[in-house]
1. Any idea which of P, Q comes out highest on distance in nm of label points 7 Å out along Cα→Cβ at positions 119 and 423?
2. When Cα Rg over 2.2 N^0.38 Å is calculated, the result is 1.19; to which of the structures P, Q does this value belong?
3. Which one of P, Q has semi-axes √(5λ) of the Cα gyration tensor in Å, for residues 63-126 alone, as calculated from the coordinates, equal to 23, 19, 9?
4. Looking at structures P, Q, which one was distance in nm of label points 7 Å out along Cα→Cβ at positions 55 and 303 calculated from, given that it came out as 4.2?
5. Which of P, Q yields -11500 for helix-only ellipticity at 222 nm (-39500 (n - 2.57) for each DSSP H run of 4 or more, over all residues; to 500), as computed?
6. If you rank structures P, Q by FRET efficiency 1/(1 + (r/R0)^6) of positions 247 and 351 (r between Cβ atoms, R0 = 30 Å, to 0.05), which sits at the top with the largest value?
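Computed from the coordinates by the stated procedures, all read-outs in this text should not be read as laboratory data. No experiment lies behind these values; they were computed from the predicted model shown. Cβ atoms are built from the backbone, for glycine too; each structure is taken alone.
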Structure P
Amino acid sequence: MSAINELLASIEAAPKGTKTTAVFDFDGTIIYGYSAFHFLRAQVKRGDLDIKDLLATLQAMTQFGMGSLDFAGLIALTAQFMRGHSKSDYDDFAQDVYDKHIGRLIYPETRRLIEAHKQAGHTIAIISSATRFQVEAAAHDLGIEHVYCTELAVENDQFTGDIDGPPCFGMGKVDAAKHLLKKKRAALKNTFFYSDSTDDSDLLMAVGHPVALNPSRALKQQVREEGWASATFDSRGTPTLTQFLRSIAATSSVVSAFAAGLPVFALTGSLRQSRNFSYAMFAETASALVGLELDVTGEANLWKQRPAVFIFNHQSKADVIIGAKLIRQDIAGVGKKEIKNLPVIGKVMEWGGVVMIDRKNSTTAIAAMKPLVDAMRYEGKSICLAPEGTRSTTRKLGPFKKGAFHLAMQAGAPIVPIVIHNASDIAPKGEFVFRPGKVKVEVLEPIDTTQWRTEDLDQHIANVRQLYLDCLGQNDLPIAKEAAPKLTPARKGLQTKSGKD
């Protein structure tokens, strides 16, 4: 049994309910690397830190790593550089840093552990020495209710340059865990704690279920001495040479697949058959090279009504492979106009029937879709596109643009929603390398658009988007400020049946 499956089995064997607690460290445990580096880089980029401040911070981090500066000294120094900045402004800034950088660093395996604890009804918390601005957006994204971290002092919406209370480090983490357990009337013996560092040895020694995730060298030694559960993940961080080479091969396979279709065109004279051959070949070749598996529910809905407008939520460049593997034949796609300028790939995509549009120019985009309407009406082709318009670094569903829905109305074709749950595990935005894995996909019932009216389009789009939110389990998570800061998820949403307004 693999290490991750052993951990999942231990969660399954634990008592169900809120009196079993799962506590996660953040840096190195939930995410690869250190959130502080991404935060510092963003602060420098927008001018909140000058080079002198940055060098002082990096020097302090080095001293901390070498043991010549304690954590309290490190956090006190970094807090000084926040003095005078707006807390409200930093709330938005922190979300932006998460969306652009930190979100893609979440280990898929750790996400699976969190989901397993949720399924068991366990109380879940992040206890981290990082600041709330590094941690809270991730907790929001992961649906984690409780957050304990190092707090910065604020007066009149401005940082004072001081720490609010003791740092959440060492025994401070033990105190935070005891605070949580007291509220939940739970016990340390029924608590899982996941960490990557011996900095957390106090809490690891205190709980009943200590788990070392991606352990440091020193923690690996302690794991051997104590007999703790342990797992190391390679789904994030520096890829192997094999993964890099396979990713190059998968990316270039679209060229070889369409080149292989040329003899079919030459022998049959049918561009349609040639393209269908190439799409199928690309889907199978790229999937094999990437190590992509699909877990599909509702697959029959792919074939109930054609032609159709297939829409999907866009998390990853792997979505292109997923779409080709699902729809397989008689496809026309839509891409951003920048693709047209890519050497070789741009020409291949054009030859494959992809229409390039300017996403910034809505008038041009609508005009560019006319060939797609004709392809659906007169050639029986289906269209596959992402109503979000672009990929997201996180799994959070973005707003839907109207193009796909206008297209369906003009062509009198149904919309078939394809809900992709975890393509970002395979290739998060900003990463070139594909990682092997299984992606969960739900294909929903076709939605009739023949009775839709333009004046009601916004409501129809909202209804379709709600289907995605329901499938993905995404809803806004309001932040509740209490004596012990925590995040409280609100699980409310409109249940909308497919095919209905």
Structure Q
Amino acid sequence: MELLMDRKQIESFFIGVKRLRALVIGDLMLDEYLWGKAERISPEAPVQVVDVLREDLRLGGAGNVVNNLHSLGCKVSVCSVIGADENGTLLRSIFAEMSVETDALFDGPDRTTGKKTRVMAANQQIVRIDRETKEYIDEINENRIISFLVNSGREFNLFIVSDYLKGVLTPSILRNVIEVGKRHGIPVVIDPKGSDYSRYRGATLLTPNRKEAEIASGIPITDESSLGIAAGKLLEELELSALLITRSEAGMSLFRPSEAPLHIPTVAREVYDVTGAGDTVISVLTLGIAGGFSLEDAARLANTAAGVVVGKLGTSKLTPQEIMDEVGREHLDSDIKIKNLDALIAVIADEKARGKKIVFTNGCFDLLHVGHVKYLQKARSFGDILILGLNSDASIRRLKGEKRPLICEAERAHILAALDCISYIVIFEKDTPMELIQAIQPDVLVKGGDYTLEGVVGREIVESGGGRVELVTFVDGKSTTNIIEKVLQNYGE
């Protein structure tokens, strides 16, 4: 895994995602799965007989993008045209249950709401039955969509265009989506289809797969060199800010004008079904861009998400927890404990709701020693959850001089996270933990015995909330300063 971000950054990102508004524009459909067993051949024709055991109905097409965004915590609006039929009514009811906004979801008088029925046996697809309309939408609905984009487009943080060539995305609608995005600084990310990509000119980013990029560019892609040539042609001709080409088991490649390509290897795991993986990629990628990540980090996060979703069968949604678990897989014991403050506040709210007593302490903990460990173990004994506020490197330099700390904040946090007595760690930049204490509102505030009650920062906050302060005596002779002096004494020469 080549994420430049750590778990706590991604946790904070997903908290921020809840403040984003996404508009998904494109072709909607339903995906129906008929699951059964095939153990005999029909006497009427040489075909398998599937005994249906259960049925499953899911959002498909642009709807799967909506489903992904909703599952990831984003506020979603959908913009499309569907049929005034039973499946259209079913689509609307699903969106209503999800609290997806449908102000820009219109009925087409002569359209059929798309539905793809897949018959599955032994986890294999036996046959697929499609019911759909492919003609362009009527002029009245085209103008309705354009009017919505022009008048309400500025209210969104991101546009995702999901094109299945089913007639919703007319050239005029695509042109207006891209123009509105540029006018208001909104990223427009498009999952393209077909051989003519000129209709997407000026978009922020396209996400074709390797075969689609090959067809659109007219350049056979056989290796990374030809891939780069094809990408360069598409970037230049379509005036794109970036191009992300998904390459199945080879991962994905990010291309930008005048920059070296970024090739991201796939996350190794067992693949059950690639259906909907592209929808997951475009959802996570665009949220990452709108949420403030660099293009590189957003692409890496999307690649990680795709690695999770291909381990599921059928079009599947993805949760923030699944992505964070995948990110933290290599260092789960430590990563899961280290939080940014916004993520920690959410965790503490849940712990308090379960009746847990929250204990807080803080310090530098540079060169961890037995005195630190015994202090932290004692602190934990005062409650159920021990939160450690850890001074940042810059904070320690201000407190102890330019030669400290000896161990950087990231390493100190991971070492401390290995202690069972510590529940969560948050790094703070200020000289005192006052801001943390105010935000956390602990039941017990613990400080070293070298303090007096009156000198403990945050005492008034804790006591005013019904909590208390505990002073814990350190082990005599055990300190980071003593260790440094002993090292200098023994190895100074």
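1. Q
2. Among P, Q, the structure yielding 1.19 for Cα Rg over 2.2 N^0.38 Å is Q.
3. Source structure: Q.
4. Label of the originating structure: Q.
5. Q
6. Looking at the calculated values, the largest one is P.
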